[in-house]
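I've put the structures underneath this note.
The numbers here are math on the coordinates, done by the rules we state, and not lab data. Quantities reported herein were computed from a predicted structural model and do not represent experimental measurements. Cβ atoms are built from the backbone, for glycine too; each structure is taken alone.
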Structure P
Amino acid sequence: MDIKILNSWLRDYLETDATPSEIAKYLSLCGPSVERIENFGKDFIYDIEITTNRIDEAGVYGIAREASTILPRFDIKAKLKPIEKPIKEFNFAKKVDYLKATVNPILCPRFSAILIKNVNISSSPELIQKRLESAGIRVINNVVDISNYIMLELGQPVHTFDYDKIKGAEMILRESRKGEIIKTLDGKDFILPGGDIVIEDGKGRLIDLCGIMGGSLSAVDEYTKNVLLFVQTYDPAKIRKTSMSLAQRTLAATIFEKGTDTELVEPAILSAVKLFKELTGGKPEKDILNIYPNPYKIKTISTDLSFINQRLGIVIPKKDVNDYLESLGFNCKWSGDKLSVDIPSFRANDVDNAEGVLEEIARIYGYHNLPSIIIDGQIPTLPIDPKFAFEMRIKNVLAGFGGTEVYTLSLVKKEDVSEKALKLKNPLGKETEYLRTSLMPSLISAASNNLGTTDNFHIFEMANVYLPKIGDLPEEKLKLGGIFSEYSYRDAKGILEALIEKLKINANFESVDFKGFEAGKCAAIVSGKEIIGNVGYPENSKFIYYELDLEKLLKLSPRVTSFKEIPKYPTQIEDITLNLPERTRVGEIIQMIKQIKFVNNIELTIIYQNSYTFRIWYQDPKKTLTNEEVENIRKEIITSIKTKFGGTVKD
């Protein structure tokens, strides 16, 4: 959460000679992060990032409180100015004459309101307008502006109603019923999902979508004379749920959903009343409605000095520990080296244990002041999981052949799965209803999205598929899937053959028709009698897709390979170009040539029409082959090819 605060506004509550740059620097070292300082006329704006757990910093006063504690640590004098509260003028009461309220305390832990009569609607003073605009808040009129001003100053949202529009002068705060409709201040109609916090008046009309936005039926306008000033706290989970389900992300909702301080309601409503008297000329009632059945009870956390010093790795004197915590609003009680810390209400949701207290001491002392010690000794290692190592080996091989690993979502639409695939009860949408039973749909979608980015590409993914099991959860199987775009089938097949060869697995490609592939354009990858994968052209697609079973590959690939001594004698290498009849299986020719004695290796290097150029390595492990011996081997190769395949040497 980010907030913007004017430097001049901050100094209403912070008495210090520190420059804006010093305030930003030292706050960032020990407290909220000041992302930047911007000029605003002759003033400055602090752009501050507030972490989710520190909602007490979501206002000018909260930042001033932090700065008054942090700046003295850097030898800069700083003092927090108190909030002015005209307490003696008002009485907080459980019941008032001007409003009948029925409140669910679980939904609203504290409900307070006061009637202000005979207000004059007009423009706000220039100072208030400037401060609101600097924070990105639209200026409307003095009544609405007061609400926004208090929210920015104290971090407590405030709401105003046109009192005369509340039928029967009655409010009932409750959960909404599914299908109820409310029109908000921005003119939008919302159909409520149910369970939202709302207020209805004496005629059953919804007049407030609590914590999110007020209702149009009770909105303050230019004709308003009597205002009901309303300050409260809500169940943060309810506010978050409503805000997200209705896509209404207001600043008030962002604050409420993080859990506001119930004790902050009193200074907020009193400060707002003070502004109403000054800016609108309104006359507030003496009694303030205050429904607060469960007031905050002081939470005490126990720790000791040895725990603090041991965890920090340094020795901090008791006096310093006490000063750090007291300056933050914590109350400390010592018994020898034993410490009891009373947690203030504004930190009750944040500090829950001794470690939380320790964190406060550490940050005020300064993380930058803690000693830096480089770890020495042997780095502990864990045994490498063979399965993980095997997966990484495959990924590295495919990457070496030009492949790019991708990650796709395991949830797909109904058309992409088998009939018995597992369906989610609460999917995000039609496109993500089912757990996939194949990697093919996800990878085809990924490949389609990347068309045109390059001339050709090869993407692959190693992930689980979820195969249906009757009466049980699906079986998770790890698969390797991939897509070749703008590759010839021969090149794609060659990469897969090279991968299988790197894994030391004996496998063949056999023509078999698989569901989802074009007939006659797919093959099974077979090792022995077991199918370990497939490759081919998916239906209605120009891509080449392959999928391999990782468990089977791991089972077939030997963990340990035999050592092959480096030959002592050199190889002789030559290229032979052959004219082969159509539909000749080149793989069978290669396998046949490999069986001939002294042929160490063979590769297909060039194809042009029906001409195929093979590069052949000749080698005898016991001596260097003579030219005459190589010629005899060559003649044997040519004769075998002519006899078995009808091929001839190209002139």
Structure Q
Amino acid sequence: MGYPVVLSIAEWPVLVVGGGRVGERRVEGLLAAGARMHLVAPDVTEGLATLITAGHVVHDARRFEEDDLQGIRLVVIATPDEATNLSIADMARRRGILVNDAVESERGDIVVPAIHRIGRVSIAVATEGASPSFARRIRDDVAAHIGPVYGLAAETLRSLRALIHAAVPLERRAALMAHFAALPIEDLAAMRVVDQENAIEEWLEEDVAQRHGRDERTTVHRRAASRRTPLALAQTRLVAAALARARVATSIVEITARADRFLDRSLTSMGSGVFVTELETALREGRADYAVHSCKDLPSRLPDDMRIAAIMPRADPCDVLCSYRYDGLAALPLGARVGTSSPRRRAQLANLRPDLLIEELRGSVNTRLQRLADGAFDAVLLAAAGLARLGLSVPYMERLDPDLCIPAVAQGALAIEVRSADVEWAGQVRHLLNDPSSELAVVAERAFLAEVRGGCHAPVAAYAAIETGARGGSLRLRAMIASLDGARICRGEASCTFDGSVTAEGLDPLLGDAIACGTALAQRLLDDGGRLLLAEQETPLPLQGRRLLLGRTQERPSRIAAALREIGAEVVEVSARQPASPSMYDLDSFDAILIPSSAAAQVLAAALAPTLLGDTPAVVIAMGAESAAAASAAGLIPHRVAADPSIGAFVQAVTHALLEHAI
């Protein structure tokens, strides 16, 4: 008696041996499930020939060889030869590969049922091998009564599940999903997203009212800014779910970061904070109350008006070598192609294996794995934490020991960023979400990065491990600074000890020790040759290190800000939608105040009025005569005016003004 399961085989490498009608049916079903098909058979049916010609199936017109099992996760045996089938099944099992014997199902590990699919609904019928044709008859009878509306209802429930995970405490999710699953199919199929959100809120209010009384029905609502990528959204939902347990519901504001729009350009060319700026703009403009970042993406210095409120419990910080053909770094052949977008990974990998061909690979985790599956690379390097959060895997995954390949600063940790002015909210987030041990390790690593003054795209790495025992604990910090080609690497480590365990109450003095540890190790590595390595690879952009304050009046992303960031500037945007909060703008920290329009002059004047008591230390630059007149009237006297009111002329004027002034 079998135990029915649903096995997701999307992107699995599957081998079918045998090109007859049985093999054809198996190939068609496996392709529908998203498998990557390899067919071995001297002769094939007309239907299989069509699939091969269309490029859906890789075909070897010969008899089976044992090497055909290399990298395969499932083998389907469909030859008319009994001895061949037995031999293939035996070889596959010795390698740990699942077997489906299409000729004699009881000899296999899995039985392929007759399937009726409606969208995301799959109805499988099996007769334990007694009669596949009878299973197909039952499937057809079911299909006559289960129509497309069920597929639409399943899509609604999928959407509801994501919303519930983001906004509902863990212990109430099952009851809420059961409530929705019991609704009439037609009602589910017709439910829009806004209807789903309203239905969840109504159920939560009624649920709380029934369990605790009407006076406890209130739920705090917050908005989270997140990049519009699968990993970023998954991470934001993790944070939202943790807040939901404290009755803080979250709606997610999805933002496409500049780096996600231009996948053909290297991250290094876009400057530091490339994944962060747009989310911070959403916070400044009041469109979001917090932002969730992969902490490794944060620059070592945050803007004055932003702060990290909490560090979530850290996931596995290590890198993973992923491949469909090779089981680890040592197994990669000479000249193998490896994909990564990280100079840190590139440098350390080149140091370990100078023979490898390491190439730029951008995009989401799913996109990178798809490029790997398509054969563009022999292996790719990815973060273990990202793979785990997305539930993704490939046949071969080697976790690289941190002594072999030191992780990026704060890799595996999630940071929750809020406005500095939101003191009460920041304290609440810290109390609910902060993990003391993770914060201690991340603070040590970021202190190292800040002292080195490397961004997240420099070949710099640091990893702190916290160990605690009955008599106390210790922090061990490993770090490196490398040349881009990996030929030279400065490595070192430092440690500090402390009494007792790491707790929220006793964390503050430990943080000071962690910062000192990271700073001291950075100074030592810089003195030991790291400073020279970094200097050799510096190609500073014209406005690298410059901090600019820009007035903004339009809803769409500022093209001026984008152009200035392209040449290295850090741009803080002030918009009409953002409540005036002058305390967040320390004018001493800005090199220039930029006024691209008359309306922008008014926006800046309103936001900065209490601080404009005398001459501003920043250079004021206006775009055209009208903008200059409006700026002067508002008390912002321009030092430079771009005569031509175009974006190109304005950016050029800003660049010249900053390079000419000794600021």
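Looking across P, Q, the calculation of helix-only ellipticity at 222 nm (-39500 (n - 2.57) for each DSSP H run of 4 or more, over all residues; to 500) that yields -11500 traces back to Q. Computing P(r) over Cα pairs in 10 Å bins from 0, in percent across structures P, Q gives 3, 13, 19, 21, 20, 14, 7, 3, 1, 0 for structure Q. Supply the structure label, taken from P, Q, corresponding to FRET efficiency 1/(1 + (r/R0)^6) of positions 243 and 435 (r between Cβ atoms, R0 = 30 Å, to 0.05) with the calculated value 1.00. Matching structure: Q. When FRET efficiency 1/(1 + (r/R0)^6) of positions 227 and 515 (r between Cβ atoms, R0 = 30 Å, to 0.05) is calculated for each of structures P, Q, structure Q comes out greatest.
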